[in-house]
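What follows draws every value from the coordinates through simple rules; no lab data is involved. The model shown is predicted, which means the values in this text are computed figures rather than measured ones. Cβ atoms are built from the backbone, for glycine too; each structure is taken alone.
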Structure P
């Protein structure tokens with residue numbers, strides 16, 4: 001099985017096997033000794049660090065806009081999702097936004113310690129006048145904050 005590892009995998013002891021991949025920005029997030037040692041151990045087991053294609057990166061950004069998760073994901077999240085899409089791999093992550101975008105694109109996910117996320121398409125609603133919008137920010141009608149909501 002091919003797996004793309006999110007940063008959280010390097011902070012815990014989690015059994016891994018098969019082909020393993022991660023992105024350069026995940027490695028940049030490893031700042032403590034334990035996670036760096038875990039990284040070195042996984043490299044010895046065959047972990048490969050790769051960049052995703054621009055086409056998959058663009059697809060992830062478009063899917064994040066569609067699901068309403070664009071303001072919740074980091075550059076690292078985008079890289080691991082795009083890499084999993086390129087490789088036809090499973091993303092190993094507890095991040096709900098990562099899992100939601102993966103569901104949108106048909107990319108398999110595997111949570112580590114959390115329950116798996118259900119697919120959601122978020123809506124954005126003004127906290128003042130209750131109008132719906134496509135993104136968060138400030139309401140052009142009443143000036144109140146626009147927040148992400150399930151409804």
Structure Q
């Protein structure tokens with residue numbers, strides 16, 4: 001991505017803060033984040049916001065393709081693995097992952113960035129891409145900037 005993507009992440013953070021100041025709730029903030037990240041264009045095909053409830057991730061908002069995976073047990077798929085390992089996941093080829101939960105046949109790569117306060121995981125931003133190896137350090141940093149803002153505002 002270009003240097004303009006850094007400012008795009010900053011714009012999303014500013015929009016989230018403004019929505020929070022207007023007392024918009026969690027659902028609105030998550031939907032705003034999903035919509036804005038997806039608007040960045042390729043490689044961001046679909047963006048999902050899952051929140052952690054006990055031992056399950058629940059889909060609270062998304063932009064892009066619908067998914068049948070509205071609840072994901074911790075430990076399953078790339079999303080569940082991120083929670084178990086307590087670290088973000090960047091999978092360049094989803095077909096190489098044995099426990100991958102396919103949202104659709106078109107997804108080639110996936111980025112999962114945790115929404116966390118310290119060691120406490122609140123949820124995650126899960127991004128699918130139709131492009132193999134779609135996410136590099138810049139994309140990860142941009143999404144992490146949004147996830148870190150959500151961690152404060154939620």
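Quick notes on this structure:
- Structure responsible for 3.2, with distance in nm of label points 7 Å out along Cα→Cβ at positions 91 and 139 calculated and labels P, Q on offer: P
- Structure (P, Q) behind the derived value 1.9 of distance in nm of label points 7 Å out along Cα→Cβ at positions 35 and 59: Q
- Label whose coordinates, when Cα extents along the principal axes in Å is calculated, return 43, 37, 27 (choices P, Q): Q
- Sorting P, Q by distance in nm of label points 7 Å out along Cα→Cβ at positions 107 and 131 from high to low puts P first, with the largest value.
- For 24 (relative contact order in percent (Cα under 8 Å, 6 or more apart), calculated) the corresponding structure among P, Q: Q
- Once mean count of other Cβ atoms within 10 Å over residues 19-26 is computed for every structure in P, Q, the highest value turns out to be that of P.
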